[in-house]
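Next up, some structures in structure tokens.
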Structure I
Amino acid sequence: MTRDALRLVDVCSGAGGLAVGLESAGFTPVLLLDHKPQACETLLLNRPDWHVVREDLVDFLPEEHPRCLDVDLLSAGLPRVKASAARGADDAEELRLLEATVYLMHSVRPRALLLENLPALVDSAGYAGVRSFIEDELTHLGYRFRWFVLNAADYGVPQERRSGILVAIKEPWFDAFTPPEPTVTEHVPVGPVLLPSMKARGWSDAEAWAAQALAVAPTLVGGSENRGGADLGPSGTKRAWARMGVNAGSLADEVPGPEYTWPRSTDPALMVKLTVDQTALLQSFPPQWRIAGRKTARYRQIGHATPPPVGAALGRALATALRSVHRP
């Protein structure tokens, strides 16, 4: 690792979308943490040299892992936290992980924190208490912070996916940070992105299907491990997919072959289904990125991930700030 390398600790790493995006922006992951075996397997399948720790974030002791101390960036693509009014017993886990990430700042003491969550966390009154807790802790530790919302579609991801972002940075680097500007002037539609895969087994109607799938995908939803299987989301999301000729009620094991005749029906049950690999394309994972596990476990990792281009855009903005003043 070079002297000016930017060192990264990533927690709740999942399938690695945020980490690989930050890596492409110049950050070197020195430790990645997740408690799910499939997520850890995915990370090591793709980056066998990464130091991956399988452990619950709440139980993680930085002092036992000196490589994670005094790094440049602590990043966390956390499970989406529900507002207090909507939170049930099953949702306490999300808040627990968010609090654990903030408390981790006391030990790790990075120059910067990047936290990705749902958009409402940024400005909704229902999350005022959560924001107050975060801000009080960070202020006590000497960080300045900025909240904002990004849409993945503005960064070339073929998906309407809004994220609430918190960036906290120590002086003297904070004033050099600016949230990233969009990298595309036009959003990328689903059809052209999925056309090569739709044609892969010789489906004769793939071109015609792609020609009408000219909207940006709705947000992929990984779902809870305690509920349901691999589908593309709630009722409104399924209707949006149906307008693009996709049956979003489940995922296919393979793309259509030459025997499949596209019925051009308004009945979603007769429409083409997407595969898990195609949902990874909609999250803009690198084509060679492999996801471990069976179909539902693979899709949940993908649906919960931060799209790598979003991580890359945030990483470039953070790298600019952190290199603006020489570190003592």
Structure II
Amino acid sequence: MTTTGTAFHESSPHHARLTPQMRGVIDAMARAGRPPLHTLTPAQARAAYEVGAGVLEVPKAALPRVEDLHIPACDGTPLPARLYAPTAAATGAALPLLLYLHGGGFTIGSVNTHDVLCRELARLGGCMVVSLDYRLAPEHPFPTASNDAWDALAWLAQHAATLGADPARLAVGGDSAGGTLAAVCAIQARDAGLPLALQLLIYPGTTAHQDTPSHTEFAHGLVLERAAIGWFFDQYIPSRAEREDWRFAPLLAPDVDGVAPAWIGLAEYDPLVDEGLEYADKLRAAGVAVDLEIYRGVTHEFIKMGRAIPEARQAHADAAAALRSAFRSD
């Protein structure tokens, strides 16, 4: 596991409040002494994140169907993607489908870094998962990632049947920056008249300027740090004014009436926790059904630490249960 932030601080006022397992992970990261990602070039940061991404994951589930494919973006670019299914292609009825959008500050992360998580969602959720390698910053700045995510969702809605999926049972999800993209896709789906069963948002970013109290309170020593967040967003959307665009900050969307029901999973000790709560409140105020889970004593990125962190395995189960429920009722 690679830290996204700067030095870890055992003297952090929050260190003692973490679960023993989470403290152990943070202490191990400190001992490893790897350079923070934001001190590297984007290419170096991607490579470092990829090397560390699976270290604390649960064992990789064997699935009867895993296929690499390409989804065309509107500009013609073929976007790599990976399909996961808990049944073989030729067996059984059409499966519900989740488009999954990985985290990584729009700058790092890939289908490979989130392979284990997507396998778990497919296995436990009883659904097909298509994980998208949307284009990354700084080579592809805002709004490329957002456009790619929507292009993929629209394409999957049209071609689900050819993949063995049910076009009437679609969902979108993601973690961190991928959660931002998923929330944006849910709004765009509403606007396009594309019904979704669920938006699965794992500690999503939703604000324009990272100015909530939790960004200050949890700025250091808890995996995702202020300097890393600033670096990621400077790669993706350096213009402060552009950050007011709701496709970067869905909390600023004019309205969210009629968007898909949401399952939102947050980490208690995460700079993004406040904006996740605010987005849950925004959805509820608009009459959207929201299932909110706050995992106590853990930090950002915890959901990819299932070998060490029990709360990650619980979040896998909870997210999968939400998918099963949404797909049953749709």
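Numbers for the structure displayed
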item	result
Mean count of other Cβ atoms within 10 Å over residues 155-162 - structure with the largest value, from I, II	I
Read-out helix-only ellipticity at 222 nm (-39500 (n - 2.57) for each DSSP H run of 4 or more, over all residues; to 500), computed value -9500, structure in I, II	I
For mean count of other Cβ atoms within 10 Å over residues 131-138 computed as 22.6, the structure of I, II it came from	II
FRET efficiency 1/(1 + (r/R0)^6) of positions 19 and 147 (r between Cβ atoms, R0 = 41 Å, to 0.05) - highest-scoring structure of I, II	I
Comparison of I, II - label where distance in nm of label points 7 Å out along Cα→Cβ at positions 67 and 259 is highest	I
Parent structure of the calculated result 18.2, 56, given that Rg and Dmax of the Cα atoms in Å is the read-out and I, II the choices	II
Cα Rg over 2.2 N^0.38 Å, for residues 59-178 alone - structure with the largest value, from I, II	I
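Any read-out appearing in this document is the output of simple, stated calculations on the displayed coordinates, not a laboratory observation. Since the model is a prediction, treat every value here as computed from it, not as a measurement. Cβ atoms are built from the backbone, for glycine too; each structure is taken alone.
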